[in-house]
Structure I
Amino acid sequence: MDLKSAGSSPAFPTIQYNSFAYVINHLNIASTRKKPKIKITVTTKTLLLIKTLHKVGCIHRFVVLSHRVNGRYARYAYITTPFFKQTPFFKSVRLVSTPSRRHTISLKSLKTAVLSVRSSIIVLSTPYGIVDHREAIRLGTGGLILCFIS
């Protein structure tokens, strides 16, 4: 029995996965293999993360396209990661919160954490959307820590 007859098409996976982990893992793989371009499937949730990563400079540029696969539409993002002389812009993007373990941070704790992370970037999911730590402090809110970019 092949995968398509079992209901598991690569374009529309039936298994539950952490969509933020999916994007972050593909970015890490692209940077370690020194691939400047990657293609990933996109949901509404992952598109917000991609836009935030683009705003902070972790993604150079991206294009979202929709393709018709087996009678349904699948959205893909073609992402270009920034490199300088074969060296990626970021060393790693580490996932912090998972569906089984959520790490939240208050505004007061965020202000003290920023002093220790220095040049790293903390990406948060807040009531105002997915933002980096500077924007969260400006908005005066804490939130769920999604990832660290170092």
Structure II
Amino acid sequence: MIPKIGLSEEALDRSISLLAIILSDEMALYIKTRKFHWNVAGESFMELHKLFETQYSELELLIDSIAERISKLGGKAIGTMNEFSALTRIVEHPNTYPAQKAMLSELLNDHKTIIYELRKDIDTCTNECHDAGTADLLTGILQQHETNAWVLRRYLS
């Protein structure tokens, strides 16, 4: 059933499609952050182990809110690794296990990618879809990524 919430069917479909891409980005970053949590080693092991755990736990909440927004708009949230891999804008590096500083740098770059893409996605939701609810959700997600990027930058300063 198409929800009657003041958005055209075309706008709903566009927002749902955009949210599927964002969901894929968040899942890719979540998985990478968990991988680094599992594989971090060295002098600052425990500090970075806990930092990565904090960040992937925050990503879990964002992921859930995005999937729920898709449902609220009348869509179905994707949920397989193949679907996520096909849509994500995050670059993966299979079979690589970087050192601490490279882990931090890679995660920072991924957060920056998401921040950059979210700014465009917010504009699309606002100007093309007239979907203030999704734009508001994405603004909150953007702010969380800005915070996480700031934390990672501080480690690299």
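Here, each number is a calculation from the coordinates, and none is a lab measurement. Given the structure is predicted, the values throughout are model-derived calculations rather than measurements. Cβ atoms are built from the backbone, for glycine too; each structure is taken alone.
One of I, II was used to compute FRET efficiency 1/(1 + (r/R0)^6) of positions 45 and 141 (r between Cβ atoms, R0 = 25 Å, to 0.05), and the result was 0.85. Which label is that? Write out the running numbers ahead of the final one.
Numbers: I: 0.85; II: 0.30.
The value was obtained from structure I.
Give the label, chosen from I, II, of the structure having the highest value of distance in nm of label points 7 Å out along Cα→Cβ at positions 61 and 109. Spell out each step's value before the answer.
Working: I: 4.0; II: 2.9.
Structure I gives the largest value of distance in nm of label points 7 Å out along Cα→Cβ at positions 61 and 109 among I, II.
I have 31 for relative contact order in percent (Cα under 8 Å, 6 or more apart), calculated from one of the structures I, II. Which structure is it? All intermediate terms of the calculation are to be shown ahead of the outcome.
Working: I: 21; II: 31.
Derived from II, not from the others.
For the read-out Rg/Rh (Cα atoms, Kirkwood Rh), for residues 85-132 alone, a value of 1.15 was computed from one structure; give its label from I, II. Provide the component values of the computation, followed by the final result.
Working: I: 1.02; II: 1.15.
Checking each candidate, the match is II.
If percent of Cα pairs over 20 Å apart is computed to be 49, which of I, II is the source?
Values: I: 53; II: 49.
Matching structure: II.
One of I, II was used to compute helix-only ellipticity at 222 nm (-39500 (n - 2.57) for each DSSP H run of 4 or more, over all residues; to 500), and the result was -9000. Which label is that? Write out the running numbers ahead of the final one.
On the way: I: -9000; II: -25500.
Corresponding structure: I.
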